[in-house]
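Asks: The structures considered in this document are given below.
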Structure P
Amino acid sequence: MRRTTAFGSAGALVTATLIAGAVAAPTASADIRHGHDVRTSQARGAEIAAARAARAGIDWKDCPADWGIAKPIQCGWVTVPLDYAKPDGKKIKLAVDRIGNTGTKAERQGALVYNPGGPGGSGLRFPTRVTNKNPLWVNTSKAYDFVGFDPRGVGHSAPISCVDPQEFVKAPKMDPVPDSEADKRAQRKLAAEYAAGCAERSGAMLPHMTTPNTVRDLDVIRAALGEKKLNFLGVSYGTYIAAVYGTMYPTHVRRMVADSVVNPSREKIWYQANLDQDVAFETRWRDWQDWVAKNDAAFHLGDTRAEVQAQWLKLRATAKKNPVGGVVGPAELIGFFQSAPYYDSSWVPVATVFSKYVAGDTQALVDAAAPDLSDTAGNIASENGNAVYTAVECADAKWPTSWRKWDRDNTALHRNHPFMTWANAWLNLPCATWPAKQQNPVEVRTGKGLPPVLIVQATRDAATPYGGAVELHKRFKGSRLITERDAGSHGVTGLANPCVNERVDTYLLTGKVDAADVTCAPHATPKP
């Protein structure tokens, strides 16, 4: 799950966390519930909504000025029911955008729809990969319109909120690692207040903020685009959207890439998935420390992992006693430093700021890790992203309500995996007192007619551990797994690695996959 870096209410930081062709209404498809094909009222409602969207299409126009999306990218709206069981009831509008394929009419293969993860991430920046001339996407963009969207509850699509955005970003927050039972009680109170705030500010939306509903929305978007079948690229949480879509609408899939995979097992969604994430974050945190130690000539933070860790613990203790610049405490440090285990692209910037701090430049750390209270739009986006993350994960599955279980599991895990465990626990604890109905997760499996799905994963990914890719591969018969070994950056398709890039291009352009799974060498390690 990719989560925006922001401040969680419970004193933790949020690591949280595509086609052309004749316009056609979707074929009748079965919605999946509890692992069975059931003709539910939601499935019928989704068919009705998709048929209406196919007739209506999308009225593409220049994007609103305040969205920050420049021409030639265009924006539009797709209308969906809030509750698919009531297709004639309350409606919400989903924001979508697109840029046309760069090749000829003959080269065009339709639309490629994208989701970057979260839950809570906006896909509206996706078409800028074309306008920014991203070299990795030049070939694919010749064939496809690039289409992004804000999922329900996100950004411009009936956004939800759980707390005042300016309050949400205020710092310093409480240290996520508790020193006492009193600290735990204080965090539990914050988590319960956050859940109550979600009900107060967004209560009508909460029961409908589920992955299956986002999947139904995606199928309505497909229909509105005039596409018989969906081409989809999902990263991080976007892979869970892909997994559920492939289960619910297998005959509607044309091409599907799942990059950095959420484990789709019902036993993992979502409580256990977050515990697994804590273990993987610790592994990747150590990888980064090893790299910093290897580059001690550049960073002067110690030439062994133990020395780098000692510098981290010293910084943490200092910030706990006296927040740096009055605003950067342990919670804010986690919010900043967690980007290093997430993305290799953060290795140099994070190490540089850390190095400057140790050399006496505290302002660099304040600039990097403190919230910008003047950034109203950014703070609204951070709060909204956190709200959607919480709402979807809490609604998708039944969470433990016993504090004893949370305490026992996270205390045990923290002993050997201290980097993220408690911060992640407090982030998710609102789900223990969630004020809306919690569903049973979809039983992800190969639906009849599902074409080969391409799965891409790094072995040392922190946010979505490698086992998730193996599990989806097992469940989606005929899928192919491309493994980037000894690498851990989250979001593999966005990195320069010809072994991966060429196979993703080939699949999207021809539908062809290798005869067997492929293991690629890692992409280049960052250099200071």
Structure Q
Amino acid sequence: MIKLLTSAQMKICDERTIKNGIPSKDLMERAARALVDLLTGSDPRIRPDTRKIGFLCGTGHNGGDGLAAARFMHESGFDVFATIVRRDGCTDSLQPSDCCDETFVQYGLAKKAGVPFSQDPLNCHPTLWVDAIIGTGLERELSDGLKHLIREIEKKDVPVIAVDIPTGISSDLGRVMGSALHAEATLCIQNMKRGHLLFPGSDYCGLLSVCDIGISDQVIKDCDSLVCPDPDFFKPYLPARPLDSNKGTFGRLLCVCGSVGMAGAAILAAKAAYRSGVGLVEILSVGENREIIQSSLPEAVFTEWNSNWETVLPQSTTKADAVLIGCGLDKSKQSLKIMTEVLSKLKPGCPLILDADALNLLALNPILWDFLPNHTVLTPHPGEAARLLSSTVSDIVSDPVGAAESIVSKKDVVCVLKGARTIVASRNAKFLLSAGSPALAKAGTGDVLAGCIASLLCQNAERKQKHEFELAALGVMLHGRAGGLASERYGSRGLLASDVADQLGIALSKMDN
């Protein structure tokens, strides 16, 4: 389990470690030693050209890390120079009032050791830049002077190794704060931060290498943070397959999905549910969809709603072990009535999953929030999340973690905010899953994900511990893995949503091994 800390949490961890007896200077020099190790070959993926290294050092702690590393490299015989980078430009000197105490100490030690300093780094022609300008904690757009420096460095086409995170990237949000350096590799100090994995920051970080500077596991454990789970974490949540089982063992899923012209969404969700192990799928849809659904997926039970929906729907709902609403639905008055009726007839404890137009109906009719059972799973993409929060897509994309947190603050639900980095959030925990790929940027893959999650919840419905959060995250991981398997066969451009659904069983079997 990898914890992705915020800059504030990392600062608290530093402070607690110092309070526990490790001096700040030691922490800084441990980070510098780790940087030296990286530059001299500790990570076989990273082979920097160290013939001449330019250290760009800011006035904060990140700059102190860089100054200490420049001293260590110089003392080892490497050709290095350092530049002090302030918000208003470059200089070769530093005063105590310009920086934090620890960085001024490292500046003095570097000067004493004979490290060359330059106020004109662009004309020093290094073969490698070390970016130790800002690091974490950037909260405002870069100054014009820093933007100009970044533009000029990028023109030189010289590789960059970043300390903690490239200059210009928000370590909390992954945003580009006006401009940012593209790093070939980034040395993450102690722990990865959110901005290392969230886009677009992830594109600027290059290869990630994490160093341990001695902050205790307990101090980090105390942080309530976003987590990137290991695949092995999910194994205890895989539905068991007893030898004496039957279709009833694995649950009956009701999919209230598909409107006229949108039968495909219902088919994809139901197929994904079957491929993920559910015992039986009943599709409740308009009569016009009967022929195509039954010919495309004969394993599914089809029930039509037309004029008799008020009779049919309560029967189907009360028999269901889990209910999925929304894939291929529409926002009509009839769909609203049907959704309201389903919510009123759910068995106590029956898992509920809302996707697509069920989410849009929820946004249009906020009173429905009051009828959602606790731990209902919502699977919005950024557009649907924006409607749920009366926000904009750009706001959602720029802070997906915050958006997911806002959704679960409205009700005790599980939010699966879909994207290249999917955020799964409840009121008690937050996961970031990075299993997505461009191959999944196809119509219908969201229906497949909804069906997969619904299937897992359905198979777990009779357990005393429901684990909706963990099972929703497991569904996201399986969906990503199935997308990867389908890409190997069809390529990322030619993949179809149905190909992903067909690979879910293989993805599950690989986890069983």
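Asks: When you work out FRET efficiency 1/(1 + (r/R0)^6) of positions 222 and 254 (r between Cβ atoms, R0 = 25 Å, to 0.05) for each of the structures P, Q, which one comes out largest?
Replies: Result for FRET efficiency 1/(1 + (r/R0)^6) of positions 222 and 254 (r between Cβ atoms, R0 = 25 Å, to 0.05) over P, Q: largest is P.
Asks: Here is a follow-up. One of P, Q was used to compute Rg and Dmax of the Cα atoms in Å, and the result was 26.7, 88. Which label is that?
Replies: Comparing all candidates, it corresponds to Q.
Asks: Let me ask you something else. Of the structures labelled P, Q, one was used to calculate mean count of other Cβ atoms within 10 Å over residues 278-285, giving 24.1. Name it.
Replies: Q
Asks: Separate question: Which one of P, Q has distance in nm of label points 7 Å out along Cα→Cβ at positions 310 and 334, as calculated from the coordinates, equal to 1.5?
Replies: Q
None of the figures in this text is laboratory data; all of them are computed from the coordinates on show. These figures come from a predicted structure and were not determined experimentally. Cβ atoms are built from the backbone, for glycine too; each structure is taken alone.
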